Structure P
């Protein structure tokens with residue numbers, strides 16, 4: 001099989017890439033190892049983490065037009081398919097779950113349905129071919145070009161080899177890089193490698209990687225008992241005290257966690273039908289994906305809480321730089337840890353309303369996640385292999401504290417008074433804190449401010465391979481800056497920009513590196529991106545002439 005553009009991975013970046021390629025008339029093939037597209041939006045069951053301007057507040061466009069279209073289509077899906085109360089139906093900023101982590105908490109199955117609807121006309125026209133349950137297992141490389149990628153069809157066991165002019169890596173772990181001998185990094189760098197303020201001070205450690213999480217969904221049925229069987233490893237996890245620096249405040253299975261300031265913080269659970277007292281930020285509403293109060297018949301749509309909390313962060317073993325058997329063991333243990341968290345909540349967790357323990361009425365909800373057991377189809381992956389790119393984004397480019405300490409001039413109109421590096425080769429914008437969860441090397445969380453940033457084209461381009469582009473999290477970032485470039489709208493933007501770059505190169509009959517190195521070509525490409533609804537800078541940057 002041959003395709004002009006091969007997109008390996010059907011997650012957030014992969015879907016955005018396919019939509020972009022098809023929109024400008026370029027055919028592509030998308031492969032995905034699960035049976036759902038959408039990655040962290042769907043199969044990994046993570047409501048979108050987004051920047052504070054995602055709704056267009058203050059006239060700031062902070063995501064691509066196609067990502068904003070996806071968000072509006074999700075809202076419209078609920079209006080079209082669910083019996084909502086009149087006020088919910090009319091709400092321009094309808095939030096189906098009313099979770100406080102995001103302006104748009106929704107069921108993963110709805111996200112998958114909306115993405116499939118967006119792809120449908122392109123699938124029907126043959127511009128996009130979608131191969132689900134296909135996992136990359138080999139690559140044929142000649143010189144500095146990838147000629148083909150071979151996939152394992154999980155349904156038949158047969159191999160499928162696809163040749164392509166351009167290959168986009170939109171996998172969750174940067175799986176193409178080792179298969180094609182593409183230069184890349186894993187783990188945490190020593191501070192001296194990139195001069196990063198929060199880099200390691202002892203040594204570079206490839207096995208120092210962020211925690212993964214296996215999400216699940218529950219409803220609460222007071223007076224009923226839906227307690228699962230005690231997991232085999234429950235004794236271990238029930239008494240587990242993380243050995244982290246800075247120290248964790250006690251057992252991991254507890255309502256007391258380590259806050260952003262490294263101090264203990266209590267976050268209890270107040271499940272439906274109760275509400276937390278005052279303005280407390282209870283965990284039930286943190287990532288709630290179904291708010292029953294929005295429905296005309298609430299009994300038909302019970303509250304559903306999506307559980308993605310630090311108590312289920314798995315950081316005992318890394319996923320990268322280990323054997324396939326070790327990686328599989330880490331994934332299995334992560335899911336087992338999540339089962340233990342659920343069992344603890346059902347049997348031993350301190351209750352909000354009495355001196356008793358446990359919420360046996362917590363019931364797993366598989367419908368929303370497309371699974372029979374109520375757990376996500378795949379683990380939530382925060383950190384992938386990182387491309388050795390022509391430009392690597394470092395903390396010095398985006399970290400507010402480091403940029404201040406280095407004496408860089410403030411930008412008065414910027415939200416915090418500090419702008420990020422104004423990359424001249426910008427292909428998009430994004431914003432999130434430098435948010436790193438506990439690591440496999442015993443480092444506790446890092447949670448420090450980052451300035452609203454640009455996405456540089458150079459971070460999508462390998463230092464050597466000429467027809468490969470990063471189209472997701474596995475781009476040219478560091479262990480530290482991955483913490484702000486890994487979020488949903490940024491991953492979408494990266495995938496979209498990668499596909500449009502491939503299409504632009506087809507039209508001009510030149511290679512991506514030419515766009516990066518030639519100022520005239522770069523300006524033409526950036527004009528093309530703007531025409532496609534992709535902002536390349538922030539308003540305060542333009543006001544400051546950056």
Structure Q
């Protein structure tokens with residue numbers, strides 16, 4: 001590991017960006033692929049064809065023990081964007097929209113790109129948000145694209161040139177939905193989407209993977225359709241790798257290769273059953289590559305434990321901003337950062353299927369607590385069940401041809417506790433919870449989980465209906481109070497204003513209105529300076545609430 005070299009670079013490199021409090025700050029680019037574990041050549045996968053990501057790894061640091069807080073996109077992304085565990089802020093169920101609400105986090109919780117804006121960065125996002133608390137307009141200067149449109153592979157171009165930028169790009173090409181085939185039958189409103197997706201994918205994604213070369217984990221039935229689906233995933237990864245190549249080429253063409261930290265990762269593990277939506281390593285363990293501009297420490301690796309909730313405080317630290325106290329993660333690049341001993345994760349309701357699972361892992365052992373053990377792990381789940389591996393798994397279960405390892409996920413009751421030695425059993429198929437020889441490890445991880453949950457809280461201990469009632473009384477979304485404007489200074493044609501909202505935790509955006517029309521939305525922080533000749537419009541938003549009405553302040557004559 002050569003982490004200190006990276007730290008010295010961040011502190012001392014000459015980077016052509018604006019400064020904050022006298023410290024030179026880099027641009028930051030975060031690329032997030034969907035539904036993918038470490039199926040990358042640079043991470044030791046012999047089947048993967050990932051030349052662009054391998055090249056990035058040769059210029060950066062590979063983090064080999066990174067874990068998401070949840071094995072499914074929306075809760076995982078909520079953890080990433082806030083630096084908090086989903087069940088501590090109400091974003092743990094997949095999805096909130098399936099129950100007709102948006103989560104309302106505690107009032108002090110903010111998305112870290114909004115905190116970067118407050119610290120002087122410009123922020124841009126391409127394609128996906130999926131935070132479970134709506135899309136507050138104060139988080140991004142530019143938020144472009146959708147999950148059903150091609151990504152903007154140079155999204156930073158939407159930002160002003162006089163500020164350092166933070167840009168985030170989601171690459172959907174590896175998403176679970178890209179495992180559909182011509183035989184996949186969508187249901188309801190997904191049917192035309194799936195059909196169009198299959199046609200587009202088959203026209204654009206090259207078949208570069210031989211199904212005979214892929215490895216089939218022992219928990220899957222080894223059938224031609226299972227092998228074909230794994231190979232299709234590798235083909236999708238190859239296509240995503242080319243998008244990474246294009247992004248980095250755009251960055252270099254714009255002159256930002258030498259002033260931008262590039263982070264590449266994925267939002268959780270593979271989009272296969274028992275990976276996606278799980279707390280096994282197949283669902284939680286993800287790769288991260290961090291490249292700093294001069295390529296220093298290129299090709300090195302770092303095996304410390306890192307949680308997804310650590311990304312927010314780490315990037316705030318890189319920006320020279322202080323992480324607020326609500327953040328539960330820790331900076332993993334700082335000179336004084338203490339190494340993690342544990343990572344924590346959870347699984348909750350998946351669409352219409354309730355669950356309540358918590359997990360803790362150290363560098364070797366994984367402990368899982370099933371709080372609904374009376375229910376089997378696999379129950380019908382419409383979206384997941386459309387795809388080839390789950391189709392094959394259900395068929396083999398019905399035919400009675402599964403091995404005991406493959407069949408355990410259909411049985412009830414399931415074990416209330418699971419314990420795995422991930423060194424000797426990387427697929428987590430041998431439950432050691434009842435083994436007396438390892439009882440001290442079980443006790444230690446039980447106690448760690450109890451202490452952790454006591455510290456961060458677990459909103460899944462109450463029915464989701466009760467949580468919704470507290471957040472949205474009578475099932476109605478609260479509305480943020482409109483901003484109030486106080487003039488705190490007026491001189492030399494400049495008005496100094498303070499914008500406030502009566503709603504606790506509300507973020508406030510404002511824009512100037514001139515004869516040419518309204519300008520872009522800006523983030524209000526403490527006192528703002530506004531030309532007296534310009535009118536002002538302001539709006540407030542509390543995460544999970546609906547936005548306020550506009551407040552208008554006219555220009556002075």
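Where a number appears in this text, it was derived from the coordinates with a stated rule and is not lab data. Just so it is clear, the model here is predicted, and its values are computed rather than measured. Cβ atoms are built from the backbone, for glycine too; each structure is taken alone.
Between structures P, Q, the greatest calculated value of mean projected area of the Cα convex hull in nm², for residues 151-350 alone is seen in P. Here the criterion is FRET efficiency 1/(1 + (r/R0)^6) of positions 135 and 375 (r between Cβ atoms, R0 = 35 Å, to 0.05), and among P, Q the highest value is seen for P.
Comparing mean count of other Cβ atoms within 10 Å over residues 343-350 across structures P, Q, the highest figure is found for Q. Look at Rg/Rh (Cα atoms, Kirkwood Rh), for residues 255-518 alone for each of P, Q: the largest one is in Q. Tell me which of P, Q gives 3.8 when you compute distance in nm of label points 7 Å out along Cα→Cβ at positions 127 and 423. Derived from the structure labelled Q. Computing Cα extents along the principal axes in Å across structures P, Q gives 82, 53, 51 for structure Q. In this comparison of P, Q, the computed figure 0.20 for FRET efficiency 1/(1 + (r/R0)^6) of positions 95 and 439 (r between Cβ atoms, R0 = 30 Å, to 0.05) is attributed to Q. When distance in nm of label points 7 Å out along Cα→Cβ at positions 87 and 495 is calculated, the result is 3.6; to which of the structures P, Q does this value belong? Clearly, the read-out refers to P. In this comparison of P, Q, the computed figure 1.8 for distance in nm of label points 7 Å out along Cα→Cβ at positions 263 and 287 is attributed to Q.
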